[in-house]
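These are the structures in question, set out in turn.
The numbers here are math on the coordinates, done by the rules we state, and not lab data. These figures come from a predicted structure and were not determined experimentally. Cβ atoms are built from the backbone, for glycine too; each structure is taken alone.
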Structure 1
Amino acid sequence: MEKLTITAEAVEIIEKLKGVHGPLIFHQSGGCCDGSVPMCYPLDEFYINETDKLLGTVADCPFYMSKDQFDYWKYAGVELSIAEGRSTSFSLESSLNVRFITNFHIMDKSEA
């Protein structure tokens, strides 16, 4: 099983956003007031650094998270999906009245 998967609905939203904003990047936020949520930005407007790790790609978009989160979730699979309703973040999909969400599940030995 892939470590990072995506639902068809999320792919559809990403393709709409690419049509407006061009190439995109995802970063799983580290949490705070809104908790840990996936953030979607234009590729050239978000800068990763040495503390970020590439989890994988979704719909040809790189998906990063902090090294600490990456280490914490190293035995988890991650699914990117969407939910109805705007988020309180600056993520691009909020203009479409949806928000990206990540669902984590612990992988068993056959998936790891």
Structure 2
Amino acid sequence: MLGIEHFGSTAVPGLIAKPIIDILVGAPAGRQPHSVIDGLGQLGYEYLGEDGRRPGRYFWRKRGVTAFNVSAVPHLGAMWQTNLAVRDFLRAHPEWAERYGQVKLVSRV
């Protein structure tokens, strides 16, 4: 792992969110993140495989009192940058976070 970030709706103060913590893991580019797969499995995360719509993005989930989704993407790649840019924008602009929250309610995202 080259980086770990909390992203998604729960990472933005005041944003309407499902009770799921989204974690972004930066993995070495160009290869399946075997060390991440093995490590998260030992911690009780269920490996869900590669995202068919976005090659290079791998998923895990863990359910319990607190639910977690983990996405591993190439560190500093486009998916890493885009996810963190959206999070950082919404953190810096609460009015846009409020608007986005309203859209989520209407569309049930």
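When distance in nm of label points 7 Å out along Cα→Cβ at positions 17 and 89 is calculated for each of the structures 1, 2, which structure yields the highest value?
Working: 1: 0.8; 2: 1.9.
Top value of distance in nm of label points 7 Å out along Cα→Cβ at positions 17 and 89, among 1, 2, belongs to structure 2.
If semi-axes √(5λ) of the Cα gyration tensor in Å is computed to be 25, 16, 12, which of 1, 2 is the source? Working shown, then result.
Numbers: 1: 22, 16, 14; 2: 25, 16, 12.
Here the read-out was taken from 2.
From 1, 2, which structure was helix-only ellipticity at 222 nm (-39500 (n - 2.57) for each DSSP H run of 4 or more, over all residues; to 500) = -11000 calculated on? Intermediate results must be reported in sequence, preceding the final value.
Working: 1: -5000; 2: -11000.
Source structure for this number: 2.
Work out which structure the value 0.30 belongs to, where FRET efficiency 1/(1 + (r/R0)^6) of positions 73 and 97 (r between Cβ atoms, R0 = 25 Å, to 0.05) was derived from one of 1, 2. Let's see the in-between values first.
On the way: 1: 0.30; 2: 0.65.
The structure behind it is 1.
2.8 is what came out when distance in nm of label points 7 Å out along Cα→Cβ at positions 41 and 65 was calculated for one structure; which of 1, 2 is it?
Working: 1: 1.8; 2: 2.8.
Source structure for this number: 2.
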